[in-house]
Structure 1
Amino acid sequence: MDFSIIAMIGVILLIGIVKKNAILMIDFALESERQRGLNPRDAIYEACLLRFRPIMMTSMAALFGALPLALDSGMGAELRQPLGISIVGGLILSQLLTLYTTPVVYLYLDRFRLWCSKIWKQRSQVNSLKTAKQT
């Protein structure tokens, strides 16, 4: 099937849903880290467990809402069918990718943050030693 403007509208809708799902998990994990003092691994694990149901409810509602568009064969279906197919196929694939990759990216970005803060502290200590030697 050709990738038309109508299918592009479905892709834009998918981007919004996937982004919202990732924000749900990350926001919950950050809140758990800050308020309850959990480490990042436990926080994102708990976020995945507790936010799984709302994420799946949103995705399933969109998927089942798009099924009639994807399966339609009546008059004018050639215009609506690419929208339904892009939403149904995209939701299935993107949901799997989001549920698996968001926790991994969250943990890697936390490690990167720790690494950057360690480098920043080392450089500030070296700079303070240089200025102390010069005076």
Structure 2
Amino acid sequence: MKMVYPENLRFLDSHEYVKVDGDIATIGISAFAVDQLGDIVFVEVPETGATVTKGETFGTVESVKAVEDLYSPVSGTVVERNDAVIDSPEQLTEDPYESGWLMKVQLNDPSEAEDALSASEYRSRVEGS
């Protein structure tokens, strides 16, 4: 799979991404993480109404190789979760940035996302260039 790092996203070293639109953040995991995990068999994310805290775990993604914790790039309240991905985790493999997002969060502070890596910074970290 060709690695893609959309410029409109910010990334964490732990491979989560965040896309901010006003005071709503869409959160998922990068194509690099999906590729490293292999066949994803289970995804756990919080229910709508739950709160997430920047830097703390909010769920897990499980593959045939490993179980990885997911870390939130922002703080806020979950306003939507992607039940399609929860029901069919393989959707993450097909399109992690569009149909494969994990949850949407009402932000406490939209500027928190600015602490995450830009697409080019993240690309440099994961590709070692």
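Read-outs throughout are calculated quantities, based only on the coordinates presented, and are distinct from any laboratory measurement. Values in this document were obtained by computation on a predicted structure and should not be read as measured data. Cβ atoms are built from the backbone, for glycine too; each structure is taken alone.
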| Thinking of 1, 2, which structure, once distance in nm of label points 7 Å out along Cα→Cβ at positions 52 and 76 is computed, gives back 4.1? | 1
| message | Quick check for you: by FRET efficiency 1/(1 + (r/R0)^6) of positions 12 and 44 (r between Cβ atoms, R0 = 30 Å, to 0.05), which of 1, 2 is greatest? | response | 2
| task | Determine which structure produced the value 34, 34, 22 for Cα extents along the principal axes in Å, calculated from the coordinates; the candidates are 1, 2. | result | 2
| Structure from which -4500 was derived, helix-only ellipticity at 222 nm (-39500 (n - 2.57) for each DSSP H run of 4 or more, over all residues; to 500), options 1, 2 | 2
| field | Structure (1, 2) behind the derived value 15.5 of mean count of other Cβ atoms within 10 Å over residues 84-91 | value | 2
